[in-house]
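Please find the structures below.
The numbers here are math on the coordinates, done by the rules we state, and not lab data. Bear in mind the structure is a predicted one, so any value in this text is a computation, not a measurement. Cβ atoms are built from the backbone, for glycine too; each structure is taken alone.
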Structure I
Amino acid sequence: MNQITDDYPFVFVDPKSVELFELACKVARTDIPVLVRGPSGTGKEVLARVLHESSARADQPFVALNCAAIPEHLVEDTLFGHEKGAFTGAHKYSMGFFEQASGGTLFLDEIGEMPLELQAKLLRVLQEKQIYRVGATTPVSVNVRIIAATNVDLKYNIQNRLFREDLYFRLSGFNLAIGRLADRPADIEPLARIFVQKHSGEQRSSLSQSALQKLLTHSWPGNVRELENVIARAMVLHENYTIEASDIAFDDLG
């Protein structure tokens with residue numbers, strides 16, 4: 001079975017993926033916080049979208065924040081917003097991601113990269129269900145479902161005082177783990193065909209058996225993200241609407 005959310009494909013064909021999908025559907029029926037664990041490029045945000053779209057909040061916003069992609073001095077403003085005059089250049093109030101996700105789901109990717117000071121503020125929000133915009137003295141009530149994701153060992157970070165233990169237990173109401181693409185080989189072919197369709201435009205290209213076999217024998221260190229890159233490159237190289245093995249070029253990481 002395939003779950004397509006806008007441009008985000010997730011394939012549940014391999015037995016491990018089917019098991020994950022069935023578990024995610026059960027979790028989606030609740031409002032319990034979810035922590036999604038898995039290597040980079042495996043589709044953690046896609047799974048978060050599946051959880052959102054399978055929940056009672058599906059018709060409300062899904063807002064995603066990559067905690068590693070926002071400069072540390074901007075993360076609090078991004079999450080909680082600010083009041084007019086809170087700092088130089090704040091000419092009007094601004095809603096943060098918590099308010100933008102009101103009634104829906106807030107996805108916090110790379111949660112392990114969140115600064116410790118902000119972790120304490122996030123913990124307070126999860127406990128009190130209220131936020132303070134930067135520069136505000138009055139709280140704003142928020143109603144969001146939190147899904148967090150990480151590709152690092154948060155328990156290791158806790159032991160090394162890089163992540164708060166109390167926040168970990170707040171976020172990990174339920175844990176979902178996505179395995180490497182190489183560990184769910186039955187997903188490779190349907191994912192590859194989805195990416196061919198995505199990057200074909202009006203060409204309607206296809207995969208030859210030799211190309212497919214080459215894909216199935218690769219180790220995929222970059223997981224689903226690498227697979228899409230490989231297919232996108234093959235679309236540039238192929239001729240006669242068929243991707244051959246010679247069109248498949250893998251990244252040289254050595």
Structure II
Amino acid sequence: MAPAHMGLAAYYLETDNCEEAIRLGEAGMAIADNSGYVAWSLQFLLPVVGEASLWNRDFERAERHSARMRRDAHRLGNRLGLAMADACDGMLLLLRDSNPADAIPLLRSAVEQLESIPNPDSAARVRRVLAWALRDSGDRDGAMHEFRNAHEVFARMGAAAALTAVREEIRKMGARPPARTLVPGGGGLTGRELEIARMVGRRKSNKDIGAALDISARTVSTHMSNIFIKLGVASRGELADWVRTIATEEGRGSPTARH
């Protein structure tokens with residue numbers, strides 16, 4: 001049953017149910033260990049349980065799992081385990097010890113290792129924490145760089161919850177997030193919604209748009225609400241940025257997402 005525990009533990013971590021992620025992850029580890037599949041625990045369960053423990057502020061448990069990850073990864077030559085052990089130790093320094101200066105080298109090392117494997121999802125998740133550490137150390141530009149890199153990966157992968165979270169972090173720093181979608185051609189908008197979005201990009205008011213399309217300003221407002229929800233933007237300025245991104249990609253003649 002360990003494979004089922006792997007998937008469920010990862011799901012609960014992704015949906016912020018850390019208690020359940022820990023419970024299922026540790027149950028799966030016990031099954032894998034008793035069956036002799038130590039590599040399964042290292043590859044798929046220990047990183048999830050370690051991260052969930054950190055978000056749950058159960059630092060003793062996180063430190064214990066991180067130590068096991070590093071020990072087993074060295075013994076098995078597992079690059080993912082070594083990278084995630086660096087990530088966990090860096091997060092311990094940041095979240096438990098409030099020590100961003102010492103956390104930054106470990107978190108940066110983890111990102112570089114994860115990207116070289118490659119494991120882009122985990123790398124982006126660690127990048128988000130690295131951005132926090134840089135922000136807390138006073139390096140605003142470095143933090144924004146890491147937030148934007150994480151944003152690009154989450155957008156490309158369609159990781160909606162993580163993308164929403166990192167967009168909020170960027171807004172908290174007083175900056176405008178990049179366009180939510182990297183895919184030109186509409187981002188799930190209807191033809192009418194795309195038409196309205198492009199008019200917003202040309203700085204037309206709702207009244208102007210309504211007059212041009214022979215619809216009421218109130219109907220335009222309803223369309224705008226739908227557009228904001230679909231694209232995850234929070235202002236007309238962010239929508240205009242999205243329109244410019246789409247126009248740039250269309251100008252390049254690229255029908256697919258950037259990779």
Structure III
Amino acid sequence: MPDAPATEGADLLTQLKGLIARFVILPSGQALDAVTLWAAATHLQPAWQHAPRLAVVGPAKRCGKSRLLDVLTETAHKPVLTVNSTPAAVFRSITEEPPTLLVDEADTIFGTPKMAEKNEEMRGLLNAGHQRGRYVLRVVGNDHTPRQFHTFAMAAIAGIGDLPDTIMDRSIVIRMRRRAEGERVSPFRSKRDTPGLHAIRAGLAAWTKPLIDQALRLEPEMPVEDRAADTWEPLVIVADLAGGPWPRLARQACARMVASEIQTEEDNP
């Protein structure tokens with residue numbers, strides 16, 4: 001695929017990609033491109049039919065999962081960072097204008113069958129929120145008045161080990177690893193580093209705001225089908241709007257990462 005003419009968005013994505021790589025070692029170049037596009041896609045949530053989950057999983061501690069959430073918290077649209085939050089609190093944080101949910105330490109929610117059973121309501125929320133128009137009904141107040149809550153919002157979920165299958169199936173999966181000998185990243189310091197990340201966030205917000213209607217109409221050619229296509233479509237649309245190398249990079253990341261997850265499932269039935 002020849003590169004499309006670049007827009008302001010292509011430069012913003014390249015800057016964001018560089019900042020992410022400064023603080024986090026991603027498992028592949030495709031994973032870095034996917035995370036970059038996912039963060040940008042949070043700024044166009046009114047245009048999406050599906051809200052892709054970003055499953056940031058690793059086999060152990062110190063793989064960079066929480067550091068990646070730190071960076072996403074400072075670049076995503078309306079971030080809501082949760083650690084051990086109740087489903088009720090999460091329900092109330094999602095409005096008609098969706099925030100971006102960032103769930104850390106998901107292994108404390110879903111890490112064992114007993115934990116997962118106890119937190120079935122959270123799993124249901126994350127599953128329902130993948131598709132626009134799915135609501136949950138809860139009773140509130142002393143008079144137990146039924147109330148409908150929104151669930152649609154993009155979400156990044158980080159933890160040790162895989163998430164429940166139904167969440168993984170709705171996710172762009174980033175399989176983190178510990179840094180190899182010789183790999184170096186910059187330490188993340190909030191006071192020093194957030195101004196640069198916030199500048200990128202402001203740039204993404206300004207670039208994407210007038211593009212919502214255009215994004216809503218786009219139906220890009222996808223290298224995958226079915227739910228994988230639904231999940232990756234927002235990232236590919238962002239790439240197509242940005243131009244430059246990004247349409248090619250997005251489709252390469254989509255094809256290779258989806259194929260990798262299919263192979264992982266086949267190897268671990």
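Things to note:
- Origin of the value -15000, where helix-only ellipticity at 222 nm (-39500 (n - 2.57) for each DSSP H run of 4 or more, over all residues; to 500) was derived from one of I, II, III: III
- Read-out relative contact order in percent (Cα under 8 Å, 6 or more apart), computed value 23, structure in I, II, III: I
- Of structures I, II, III, the largest value of distance in nm of label points 7 Å out along Cα→Cβ at positions 78 and 230 belongs to II.
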